[in-house]
Structure P
Amino acid sequence: MAFSSNSATGAPMADINVTPLVDVMLVLLIIFMVTAPILSYPIDIDLPQRSVTPPPDTTPPEPIKLRIDASGQVFWNESPTPMSALRNMMESEVERDPNNQPTLEIDTNDDADYGVLAKVLATARNANMQKIGFVKK
């Protein structure tokens, strides 16, 4: 018999068979129970601590404008500077106030040699300059 019938009225039953639905839901529940502990590993983060005293109000120093032209000449605040003197100048700027360093703004010509820029960046890193930016025209 394809349909079961209601014994009192003789009409077919219109109830939904929920057994397959329960089976699928149990399988999904088991899958989520197995994968949930994998997703709950603790992540160590260092949150900032509340301080009683506010940090001192320091104004940032004037940025250093470093320009490299097409011929590879380096200009420190619009004055020509040899590459050999560049590290000493950067170190003296860092030594003034290591916690409040000026920003080194590097502007390069499109035709400048990349090797000169790489030397300038290596010199800035070796002088412990922390704020380095590039100027886009």
Structure Q
Amino acid sequence: MSAVIDSNPAQPRWQTITGLVLSGLIVAFLVFDGAIKLVPIAPVTETLTALGYAANPMLARSLGIITLACALLYAIPRTSVLGAILLTGLLGGAIATHLRVGSPVFSHLLFGVYLGLMAWGGLYLRYATVRRMIPFKL
């Protein structure tokens, strides 16, 4: 199984490092985002209300657990593709929520797209298997 997700030893070092940096940034953001939802601090419940959800601490904690689970799966090399798939679903829900409430496009609505591109971009740069699954033909 490890041969499926191993990085290509022949690929340039910059590509592997760039992929690791992108993936590390995603994991750091998700851990922070999940942790503040576990507490949950006042800005979290206020944001839930602004997005049309109940200011329920259990809802915030549930979202925090889901976010941390996605981060953990994404951070482990053997489960990183599964983590990216689940993260894509989570981000899709965030995008739909921001679309529903009319959030600003580039700063809020597309933020989930930016994170998704970074997450998949990190895997794309690191793993030849992902590049074969998502080939870009020029």
Structure R
Amino acid sequence: MKRVMFVCKKNSARSQMAEAFAKRLGKDKISVTSSGLEGSQVNPYAIQAMSDIGIDISDQTSKALSDFQPQDFDVVISLCGCGINLPPEWLTQEVFEDWQLEDPAEKPEIFPQVRDDIQERVGNLIDKLSS
């Protein structure tokens, strides 16, 4: 089972949504968590965007990347272009991707669009890791 880390700057929106989709779509296929370069709290707009499609992330918490060890993960996905700021040991995992998704916290009206993009990308990632 592949171990996946979704990372973003604050672990408040994009990485939280990716974690939730991966847990749902990759159940029994991958192990997943998310973190941020710095911890914060889950954005209420992210909670609402996910609730709108029947996924509850209100119990998820923001976690700092420094609380994890890179060797514990096979796959590292940056959602915000923050890959350039990750410590080098996080960039050398079996799979590293930087999706560079727009920050919906800057424009809350794009939360549904970003959410849907994340769902598609997570589905594609799980398919790739499962084959």
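Quick notes
- Computing log10 I(q)/I(0) by the Debye sum over Cα atoms at q = 0.17, 0.20, 0.31 Å⁻¹, for residues 13-60 alone across structures P, Q, R gives -0.57, -0.66, -1.03 for structure Q.
- At a computed 21 (relative contact order in percent (Cα under 8 Å, 6 or more apart)), which of P, Q, R: P
- Computed -9500 for helix-only ellipticity at 222 nm (-39500 (n - 2.57) for each DSSP H run of 4 or more, over all residues; to 500) - originating structure among P, Q, R: R
- If Cα Rg over 2.2 N^0.38 Å is computed and equals 0.95, the structure in P, Q, R: R
Since every read-out is calculated from the coordinates, none of them should be taken as a lab result. Here the structure is a predicted model, which means the values were calculated and not measured.
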